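Student: What follows is a group of structures, each given as structure tokens.
No value in this document is a laboratory result; all are computed from the given coordinates. A quick note: this is a predicted structure, and the numbers were derived from the prediction, not measured. Cβ atoms are built from the backbone, for glycine too; each structure is taken alone.
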Structure I
Amino acid sequence: MKIILEPYNANWVTLFQELKIELEQSLQNLSPVIEHIGSTSVPGLSAKPIIDILIGIQCPGDLDKAIEPLLSNGYVFYQKYNREMPYRRFFVKLKDVPESAPVPSIIFDYNAIPNEVNVNRLANIHVVEYNTYHWKRHIAFREYLKQHESAKAEYQALKLQLSSFEWADFNEYNSGKDSFIKQTEQKAIEWLNQASYF
């Protein structure tokens, strides 16, 4: 598959705000902290037009309490990632999917990801414990790119280069960015700690 990047679009912030309201209502019993992350949250950065949303849950034991409310509101739960990333619960919000191409509400270890999910993906939802390392690294990466033009330009160039290749799926494409992201996250966390952001 080809990864299609679009120029930065200010409407991505509007879409995030709409989804945030929906998510706050769905998860109101968990008092979530909800942030816009990923490339669509960084002005001037090209991105896949898929909104990444980070949800912080105050108690780690409550991560699984997010599953049923989000399933009830039409989100697809990627149970298959729980073993690899036990600190996170991952969901996908889809655009309208034709009735002729239904998708499962839960994708288990043994399931391949249906193409309809990748094609119709509107948002990625990452549910983690609030203010832990996995919360901070996403926030730090976003803020670092916003404040460091050279890092943003380097990331932009890498994304454009990778988008010229064929990929098996989004995960394979993401693996091409992994080294840059991990290195930048560490710089970003140190930078924000010095600024007493957290």
Structure II
Amino acid sequence: MDKKNKISCSCGSCQLFLNDSLPKYSVMCACEDCRQALRWAEINGGKKPKDILYSVYFRSDIQSYNGIENMIATQLRGDASSTRIYCKKCFSCFAVDHVNYQNNVFMIQPDYCKQNFNVRIPPLAVLNLQDYPGEFAELDSDTIPVFHSRKYPQERKRFLSIEPISEYLTPPKTPAKGTTIREIISQIGKIRVLDLIKGDNLEELHNE
């Protein structure tokens, strides 16, 4: 029986095996960058993005990995804060790093990759609703803190006051036992900058 610690792309060509498969926290994210990244993947064969994405965070500590020759690391633009790892074959996005994660955690959006263990935990916040494309956002709970934006200091302070988010958006207190997600990105090689226009829904690219 497989150990319950595997994250993979949809076709199985790329796999990450975690040293710690316990989710650290989760959020719902409506940011246009996440949708645009998944829209780019959809055009290349991936799944269509939802308007609000369930996102869950794991310790940046990978026991082992397979298929690095099938992995591609991308950034939306030259000034991007996030780096996403996709499979070159099925264009599943199975890992996301951000400068604010400080190599302590990395993020996945479970609807766009595969896992052999339970990754569903209650979200602690709904983020970036200023980017939500609809008029009214249906949320599962009226008790989850909502953040339209985190560009203001008081919003960032309120977000970081949520436990255990503040604990994992700091440098790790103990080093990884295995390989960190940033080390994997470095081993993939040159990051592909997509040079997408911020907010573009990529319809023209899709029709080319």
Structure III
Amino acid sequence: MMPADTLILPGLNGSPAGHWQQHWADDHEESRVVAQDDWTSPDLQRWRARLENQIEETSDGVWLVAHSLGCLLAASLADSRVISRVRGALLVAPCDPDVTETLHPGAIRFNAPFCRRLPFASLVVGSLDDPYMPVDRLHRTAQLWGSALVDIGEAGHINISAGFGRWRAGYDFLELLKISAQHRPFAGLSGASDATFAYN
């Protein structure tokens, strides 16, 4: 059994070298990326099974750090057998599955509901001009998940093309999530669904 650690969940096409998630894995020895067989055509059930197996290998539970489609993978754990071992999730630039399907026809096989309230602490970090998630849907998604929402302004999809290489603010957001999960200082992480914050 391994000690509590952080599992990194990339999105469609994975997180290439230079992406903040890869820097995260390099910067934190206790972190590792949950891989899958085909990043260009992800299958939710296979990817989720791999994630559940890795969660079961931990002794004290895990923190999830997800980007884009990886956020939907994290949300799919709401009814998982391993849910008690998920301490919380940092959900960065979640994508809307319908928009993603339009932008990448036939690329994803994620036929599952993602509108359930998450039974673990969660913090959504979103952008005002994300091509994969309109702002109104971003707010609605965070509300449905019961997540606090941090708005970091016009930051695109919070990926390499948007200028996010080594993203040190992400580490701060995970620390905020950990503190919030322990002390519940703001409503969005304790069951309410309308906690929204601007971050510059």
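Student: For the read-out relative contact order in percent (Cα under 8 Å, 6 or more apart), a value of 29 was computed from one structure; give its label from I, II, III.
Tutor: On the way: I: 23; II: 29; III: 20.
It was calculated from structure II.
Student: Compare distance in nm of label points 7 Å out along Cα→Cβ at positions 117 and 133 across structures I, II, III and report the one with the greatest value.
Tutor: Numbers: I: 2.7; II: 3.4; III: 2.0.
Greatest value across I, II, III: structure II.
Student: Could I ask something else about it? The value -9000 for helix-only ellipticity at 222 nm (-39500 (n - 2.57) for each DSSP H run of 4 or more, over all residues; to 500) was derived from one model only; which of I, II, III is it? Each step should come with its number before you reach the end.
Tutor: Numbers: I: -13000; II: -4500; III: -9000.
Computing helix-only ellipticity at 222 nm (-39500 (n - 2.57) for each DSSP H run of 4 or more, over all residues; to 500) on every structure in I, II, III gives -9000 only for III.
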